[in-house]
Structure 1
């Protein structure tokens, strides 16, 4: 998958039980909508 900002490769990273996509180029973070809700609730 490609970063929508810079077209860099996205890597899946996991912290505790939350998975995010992180760009290996610009280090932007991309959440699935339900993961963002869980993160904010924690």
Structure 2
């Protein structure tokens, strides 16, 4: 069994960083939307 190539040292962390960034963006959007919804409820 061969060891993974040097590409894996860069590819795997890069994929993880892209996933974290995408999750952060989605989470921030959801948080902002929830805050808007709560402010709208308070105004009623």
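Only the coordinates and a few stated rules stand behind these numbers; no lab work does. Everything quoted here is computed from the prediction, not taken from an experiment. Cβ atoms are built from the backbone, for glycine too; each structure is taken alone.
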**OP:** Kindly point out which one of 1, 2 the value 0.7 was derived from, the read-out being distance in nm of label points 7 Å out along Cα→Cβ at positions 13 and 29.
**Re:** 1
Original post:
A value of 1.00 was derived for FRET efficiency 1/(1 + (r/R0)^6) of positions 5 and 21 (r between Cβ atoms, R0 = 25 Å, to 0.05); which structure in 1, 2 was it taken from?
Top reply: 1
Subject >> Origin of the value 24, 25, 20, 15, 10, 5, 1, where P(r) over Cα pairs in 10 Å bins from 0, in percent was derived from one of 1, 2 >> reply: 2
Original post:
Here helix-only ellipticity at 222 nm (-39500 (n - 2.57) for each DSSP H run of 4 or more, over all residues; to 500) has been calculated and equals -6000, so which of 1, 2 was it run on?
Top reply: 1
